[in-house]
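Every number here is computed from the coordinates shown, using simple stated rules; none is lab data. From a predicted model like this one, the values you see are computed outputs, not experimental measurements. Cβ atoms are built from the backbone, for glycine too; each structure is taken alone.
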Structure 1
Amino acid sequence: MATSALPRSPTQLRALIRQGRWARPTAGLAPGHVQANLVVLPKEQAFDFLLFCQRNPKPCPLLEVMEPGNPEAIHLAPGSDIRTDLPRYRIYRHGSMVAEVEDIREEWRTDLVSFLLGCSFSFETALIAAGIPLRHIEQRKNVAMYITTIPTSAAGQFSGPMVVSMRPIPQDKVVRAVQVTSRFPGVHGAPVHIGDPEAIGIRDLSRPDYGDPVEVKPGESPVFWACGVTPQAVAAMSKPPLMITHAPGHMFVTDMRDEDLAVL
């Protein structure tokens, strides 16, 4: 199905995903609506992860935490089902990814706690409205994401490196990009780094750890935002017995409007 044929309504889009009719990245879909990263953990590990999010609000901005066993995001998307309403999921056991699936109904348990975290896809509508081009959307690619040497603040059993997303920005629009995204702290906010990738441990922009590579052309700067894929890198280091996440770029589309998270 072509992107242009997709419904703009988050409710209709989630229904399409639930029916298995869209299993691709969600960048650019339901413009103007907040998209969210997903982390699902057993209740035994949930408090430590909640503390980890509070200590690391840039990569892990909390939008909603669900009761154990409840698959409905009652605040962000009433009537939703977190088990089926994302295009793809990843399942980690003891730090290793063991499967990528289109729904998690077979994995669901009554002790599982779901966390929805802000996603940088949510400020992309504002960047485009400000006249700032986004190459991954133009090329219908997933955004490029990289594991960095920027440490997160540990909490209980959770620790590890920050993951960032990168967008090439024309050099004369970098300041404007910072201004625009600073208004959205609930979805990662302002960039964490601009320019030299090696300064944050990225050796080769053409080889992202997650997502698709995009070219940085002459006259552009690579701009890096904290990314909600950070928990997946943290899982590899912290090795919880079970962690379920979204597949990078395959987000949960909520009913919340982007502007609801904007600050003046």
Structure 2
Amino acid sequence: MIKLLDESYNEELMDFLQNNSIVNYFILQGLEREKYKMVFDKKWGEFDNKGDLISILFKRKAGNMQFFSTGEYNVNDFIELINNEDFKKIIGEKSILNKLVNNYNFSKIKKGSYISELSDSKDLYNIKAHREFSMDSIVKKVYIKDIDRILELYSKVFTGFTPRELIVEKYFNKTGRGYYIEKDGKIISIAQSSYEKKDSAIIVGVATDFEYRNKGLATECLLKLCEELIKEGKKLYLQYDNKSVREIYMKLGFNEIGRMIDCYK
């Protein structure tokens, strides 16, 4: 059964989406943003006979939809639902959306972000061991007092990024951490984690000021961050769509385990 959900389901939705935090990273962020402003126009959930949530469909105010399921879902009911909605595209992980793609006449299917997992940390440690000199001394840990400087860098290099309130919450609640390199009082390179759990973490917000790129600074921040998270026994994941950084992540030991797709109405 599919039904329209209100705000009272938000906590249940957060728990459900964290079955696969890396695939649902942007939906999770959207739900967190709703503490401060409306992000979603509608939310639907499919429930099994026991009343457990098994699939979700979100419609953002911007017009895009996002889909996730933990297994089999009623494709015909979802097709009937989306036929009655005005939307631009549905975004989801390829293997999850395949059933819908095979049964609905989308106008175009476009490949989206790569989903990767650090499957072998030996590559990461080999890179660290063969550096000409150590930059550990200039790679610094992020604290809440550094957030405004982080946002100053992000506003230069990203068209969109996590709002200040959510970054503050992350560091206050210790669900993420970060390392950065600075020059003349400004942060010029950074790597962060988010949605940290006992056994996993997502790498986010990796950035370097345009003026200082191709010097290995982001790699240094990543090395410091990943090393610390691995020592705590966490599996590391990331989602990215910039092909120029793909080679860097693969050298560090990140291998692709999935792909997001955009399905246009």
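With mean count of other Cβ atoms within 10 Å over residues 43-50 computed over the structures 1, 2, the top value is the one for 1, the highest of the group.
Taking relative contact order in percent (Cα under 8 Å, 6 or more apart) as the criterion, the highest value among 1, 2 goes to 1.
As an exercise: FRET efficiency 1/(1 + (r/R0)^6) of positions 155 and 195 (r between Cβ atoms, R0 = 35 Å, to 0.05), calculated from one structure in 1, 2, equals 0.70. Which structure is it? Attributed to the structure labelled 1.
Given a computed value of 7, 33, 38, 19, 2, 0 for P(r) over Cα pairs in 10 Å bins from 0, in percent, which structure among 1, 2 does it belong to? Going label by label, the one that fits is 1.
Between structures 1, 2, the greatest calculated value of distance in nm of label points 7 Å out along Cα→Cβ at positions 19 and 187 is seen in 2. Among the shown structures 1, 2, from which was the value 2.8 of distance in nm of label points 7 Å out along Cα→Cβ at positions 27 and 243 calculated? Answer for the origin of the read-out: 2. Taking helix-only ellipticity at 222 nm (-39500 (n - 2.57) for each DSSP H run of 4 or more, over all residues; to 500) from the coordinates of each of 1, 2, which one would give -5000? Source structure: 1.
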